[in-house]
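I've put the structures underneath this note.
What follows is calculated from the coordinates using simple rules that are stated; it is not laboratory data. Small disclaimer: the values here were computed from a predicted structure and weren't measured. Cβ atoms are built from the backbone, for glycine too; each structure is taken alone.
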Structure P
Amino acid sequence: MSTDQQLSDARVPDYDASVREYHASRARYIRTVTTDTETKLMETVAKRREPLIEEINNLSSLARIRFDARQTTLKAYAAKAPGRVTAGGLLPPSPAERVIGGIDKLYKAAVKAAEEFSEVNEILKKRKERLDKIDHEVRTVLEQHGRDLIAALESPTGLEGAFKRDPLLARAHARMMAAEARREAVRESHPAATETVAAEVPLSEG
């Protein structure tokens with residue numbers, strides 16, 4: 001900041017305060033409008049989200065039930081055919097293990113339970129992806145709205161619309177502009193400090 005600007009700011013002590021007040025009021029206005037927009041948008045997408053959330057909750061409950069059933073059948077099969085339940089999946093009983101009574105039934109039950117769990121888990125995954133997509137669309141709309149709102153506040157037309165919607169913002173802006181005008185008046189009434197210094201420096205001889 002130049003000496004001249006420091007002098008003018010010192011003679012208009014409310015200038016910095018008015019600038020801070022305006023920017024605080026501007027931030028509050030942006031938050032308020034954004035919150036209102038978010039509320040209305042969420043009300044609109046609720047018709048899409050709520051049934052999906054309910055379905056996800058139901059699928060999650062079913063997935064837990066089927067997971068427990070899978071674990072139970074896997075343990076029962078593993079107890080009769082050690083080593084046939086691997087990280088890579090279920091292996092059918094070996095010829096030697098087939099002599100064990102009910103081994104084929106246990107194997108088929110374990111396979112079915114695993115398939116049913118995988119099936120519901122896949123459906124659940126797709127529903128969650130659909131919900132994530134909706135939420136991403138909401139975030140994108142809100143972020144763009146925020147950028148548009150900030151850009152609008154940089155234009156006279158946008159400011160006028162904001163002032164009509166928020167009188168407090170209008171008053172804060174008016175106080176800042178009045179302080180700016182007083183600062184400019186003070187600055188114009190005092191020569192620039194650099195000019196004063198230059199006039200005081202004697203010309204060098206030869």
Structure Q
Amino acid sequence: MITKKYLELYTKYINGHLNVNGVLLQPLGFDYSNVMVFEITNPNDVSYSYSALRGFANESMQLFQKLLGVEKEVRTLIQSPTDDESLYINEELLTKIKNYLKTVKVLKVGAHEIHIKPVNATIKIIENDLVIKNYVKPLKTFLFTQNKGRGESKIEFTVKSYQSFQKQSKYDESDYFYSNIDEILEGEIALVDNEWMVEYVKTEFIGF
């Protein structure tokens with residue numbers, strides 16, 4: 001009875017549903033473990049992730065409980081009536097991302113330079129971060145030295161040096177080589193909520 005009344009009051013509080021940049025979240029009620037379940041409808045074909053939507057749902061319920069004077073752990077579950085996709089990228093945004101990645105042809109770290117050919121890209125949510133993996137084929141690599149200047153280097157050696165750079169910080173690579181990805185994703189709050197999520201690109205070298 002309490003949960004039913006809570007659902008009625010909360011649904012009225014949000015005017016029937018939450019609207020996250022065009023993605024609608026309809027509260028269905030509590031499941032057996034006392035988690036509020038929301039169902040997605042996406043009439044405008046907006047890119048989304050369950051991670052971002054869950055953040056908005058949690059915040060909404062926390063504000064509602066504050067009004068009620070209730071202190072209770074907020075737990076939410078997002079589900080879709082049509083599929084089990086926890087991540088959806090519409091065709092327009094996917095094309096923008098892939099076209100941008102194709103413009104990145106050279107990676108430079110310290111004395112190392114790698115010329116690459118983009119092959120494919122994937123997008124996943126990993127530990128609540130939006131991770132874009134740019135799969136590339138290394139074509140040529142170069143090394144700068146004081147004595148010889150710029151000269152060709154072994155691809156395997158240079159790729160390993162670059163991978164060591166990647167391990168230092170998963171975000172630096174985006175800042176240095178893929179900085180425009182933030183602009184492309186700006187405003188896509190149903191996909192990546194920058195209040196608590198981060199997007200970044202990771203280069204994956206095919207064959208290494």
Q.
On mean projected area of the Cα convex hull in nm², for residues 122-161 alone, which of the structures labelled P, Q is highest?
A. Q
**Q.** Cα extents along the principal axes in Å derived as 117, 55, 23 - corresponding label from P, Q
**A.** P
**Q.** Which of P, Q leads on mean count of other Cβ atoms within 10 Å over residues 42-49, largest value
**A.** Q
Q) From P, Q, which structure was Cα extents along the principal axes in Å, for residues 34-137 alone = 59, 34, 18 calculated on? A) Q
Q | Top of P, Q by FRET efficiency 1/(1 + (r/R0)^6) of positions 18 and 106 (r between Cβ atoms, R0 = 35 Å, to 0.05), largest first | A | Q
Q.
One of P, Q was used to compute relative contact order in percent (Cα under 8 Å, 6 or more apart), and the result was 42. Which label is that?
A. P
Q: Identify which of structures P, Q gives the largest calculated value of distance in nm of label points 7 Å out along Cα→Cβ at positions 26 and 146.
A: Q
Q | When mean count of other Cβ atoms within 10 Å over residues 66-73 is computed for each of P, Q, the largest belongs to | A | P
Q.
Say we calculate distance in nm of label points 7 Å out along Cα→Cβ at positions 58 and 170 for every structure; which of P, Q gives the highest result?
A. P
(Q) If helix-only ellipticity at 222 nm (-39500 (n - 2.57) for each DSSP H run of 4 or more, over all residues; to 500) is calculated from each of P, Q, which structure is the one that comes out at -29000? (A) P
